[in-house]
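Right after this note come the structures.
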Structure 1
Amino acid sequence: MSLKQTLAEQILSHAAGYPVRPGDLIVVPVDMAMAVDSIAPSVISVLRQELGARVHDPRRVALFIDHVAPAANVATADAQVGIRRFAAEEGIAQLYDVGRGVCHQVMIEERLIAPGQIVLGSDSHSNSYGAIGAFGTGMGASDIALAWASGRTWLRVPETIRIRARGRFQPGVGAKDLSLHVARTTGADGARYAAVEYLGLDHLPLADRQTLACMSTEIGAKVGLIPPTGEVAATFPAPAWLAADPEAPCRQEITVDLGELSPLVAVPPAVDTAVEAATLSAVRVDMVFLGTCTNGRLADLQAAARLLKGRRVARGVRMIVIPASSQILAAAIADGTLATLVEAGATIGTPGCGPCIGRHLGVLGAGEVCLSTANRNFRGRMGSPEAQIYLASPEVAAATALAGHIADPRDMMREA
């Protein structure tokens, strides 16, 4: 009788070379380890000064300048110069500089990773790679440096929380709403060091899967995994040994009827305090931010543009749109999406993380309120600790920008 395993257990068993179980401590090879501009200088310092080492295999290292791109001050510019020099010295061809986009989006666009692989990142939202069935997880500077030096890492095999989805989303509802529903169901700490495995979503496109995998970080998960099925399997075919087993033992199972979900908004300062968008109409906003590794893809921009077409952003509201990559920017230009957004009053920024971490391109001031499609809304995340950040989908973002207050997009869809 074959061993029944979750996706995370299958991937780690294959990497370790023997069957593993939750709680096991293992050492496994790393297929790719990436670092972003905000952490890379620390990784380089550990590698060279503390370990006295060089990169073990430059083909399995990627570097991204995306968090503060272009540089916002001299100190940041100097740090980025150091990253470029390091890449040249180590022979790292996978350096993606200013304007190429958010690391997690570009890693997938450039096919740097594949289903079943183990991928580390210096950014906490490296869970995003689970969108194609890779074991993607975030680690600190020391762990990334060790992976660069040795090509290996250690992991504790996580338990699995299975999300079993049924049905289809109603118009105006999508993957971001599902992720917020899961967050309020489990709590922000409900999946600490667990693998979150989504089943029943074979119909979802890659962009929606990226949203779900990315948001698994916000409930404490070590990894978020969606099996590479449906249209995703055509581009990222899974190895024969990787296949979801809905009967594999897991720590917890949550069933969600997608058709019963409504547009949700996470109320600051936590991601798990999600309520229906329709209940927040009294909350006026100063800024709407559409972008990030969570919701900066072409489908997200298109969803917002459909609501904004022929309309104008409300007076007193600034709407900042930052595509997740240069490829997305080019596609949005080509199909007219960008023109629609600009004509509606949106401002377009350089592909990258933008104001998500509160360092440039739209920092919030004291007392301001922002509706963001990002993943975090704790105090001070986007600037002043006296600002407030609400999290929602691209559709809610567009409706809010038009109304000047948090709005349910379904109301405007009915009016169109």
Structure 2
Amino acid sequence: MRRIPLGDVEATAAALHRSAETSDELRRTVGDIVAEVRRSGDAALRELTRRFDRVELADPPAVPREALTAALAALEPDLADALRLAAANIRAYHERELPAAWRETLAQGQVVGQEIVPLETAGLYVPGGLADYPSSVLMTAIPAQVAGVGRLVLCSPPRADGSVPPGVAAVCALLGLDLVVPVGGAQAIAAMVYGTETVPRCDIIVGPGNRYVTEAKRQVMGEVAIDSLAGPSEVLIVADDGSDPAWLAADVLAQAEHGAGAMGAVLSLSPALSDALEQEVTRLAERLGVSVDEVTVVDCPTTDRAMELVNTFAPEHLELHVDEPRALLAKVRNAGAIFVGRHAATAFADYAAGTNHVLPTGGAARYAQGLSASAYVKRVGVVELDAAAAGRLAGAVAAIAREEGLAAHALSAELRGGADA
């Protein structure tokens, strides 16, 4: 754990990020995997899974529907109820954000607008192997269903017996997902991009993963839409002297326990709070068995300086533990998700509050946003003109077209305006 004063904002933000560069070896390895899957399809998936996971996949390599149904039936009732509650909240949130079709008549009489067209096929990547992340299924599948995506395929690393983790399988059954493939890593991304005998070619791939997954997504950008290049999880917490040190310690440790460089930082507005927080982080970390290597307390002289650091860092998660959090909310420009008030811990939104937990990391919140239903649709422009509207617009269109040296464009408009060919 570190405790540092807030000096230069840019330097402090850079010290907190500590982003790792992608090695040439990783690029080559992932490139070879992607090429192998593109060339050999299901056969490559079986060979790569044997090589990297030491698991023999079935032929075809998909989880039987009855296995998904059995996993749902085997859930403990309390967990099943919790997952259903989370699913309902996540669905309600995403239903409010879906864009709508519209039309507007402009001055020359032309009708313009947009149609909202759902993507045909979406690929969902859910981390797995020894871990079990049913929440990742909820967060990636539900907004796609809200958007009206025609088909969903989910890939997740296999367990030793070739299955996917039981929580993942159960939520797939709960949501009605029936194409679940126990394949992970770069090979899963390649399969969803290029298609195999089992995995359909997808229009978008979403979901976090390890560095191989992230590098594969980077390499296939342009072939398919992707949600983001996920990095280590992160939280910044702005806290005043009315904050509970134990609550703050639990929140930063909740991020740190993700491992793989995940970090948590408290921007403390009170030296006394910083002193107490150091003790609480140490005490709870020992109790929970969580490393504090990526936990930092930043002593901030003023709220304005703390918010300057927030907007420069652009955190994935931002918690506002201050007396007037809504007033501070108005000063936030860059954050993936904002948690307003001392009770609003990130953990609630990780699972069941309703907002999506697939969020921009590594400073990407400066220009990007969390996964939403709108990621799974296309906005398609629509133009309707009658003869009168065409006549009113033809002169302007022709003038601009000829300035650009495009005579056929000019003629195309002038003919609709009544000119002779």
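Every read-out reported here was derived from the displayed coordinates using simple, explicitly stated rules and does not represent laboratory data. Just so it is clear, the model here is predicted, and its values are computed rather than measured. Cβ atoms are built from the backbone, for glycine too; each structure is taken alone.
Figures for the structure shown
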| quantity | calculated |
| --- | --- |
| Answer label among 1, 2 for the case where log10 I(q)/I(0) by the Debye sum over Cα atoms at q = 0.10, 0.12 Å⁻¹, calculated from the coordinates, equals -0.79, -1.02 | 2 |
| Distance in nm of label points 7 Å out along Cα→Cβ at positions 10 and 370 from the coordinates reads 3.1; which among 1, 2 | 2 |
| Computed 2, 13, 23, 25, 21, 12, 4, 0 for P(r) over Cα pairs in 5 Å bins from 0, in percent, for residues 274-377 alone - originating structure among 1, 2 | 1 |
| Structure (1, 2) behind the derived value -14000 of helix-only ellipticity at 222 nm (-39500 (n - 2.57) for each DSSP H run of 4 or more, over all residues; to 500) | 2 |
| Among 1, 2, which structure scores highest (criterion: distance in nm of label points 7 Å out along Cα→Cβ at positions 106 and 306) | 2 |
| Origin of the derived value 0.70 (FRET efficiency 1/(1 + (r/R0)^6) of positions 202 and 258 (r between Cβ atoms, R0 = 30 Å, to 0.05); candidates 1, 2) | 2 |
| Which of 1, 2 leads on mean count of other Cβ atoms within 10 Å over residues 114-121, largest value | 1 |
| Per Cα Rg over 2.2 N^0.38 Å, for residues 50-241 alone, the highest-valued of structures 1, 2 | 2 |
| Distance in nm of label points 7 Å out along Cα→Cβ at positions 74 and 90 derived as 2.8 - corresponding label from 1, 2 | 1 |
| Source structure (of 1, 2) for FRET efficiency 1/(1 + (r/R0)^6) of positions 210 and 330 (r between Cβ atoms, R0 = 30 Å, to 0.05), computed value 0.95 | 1 |
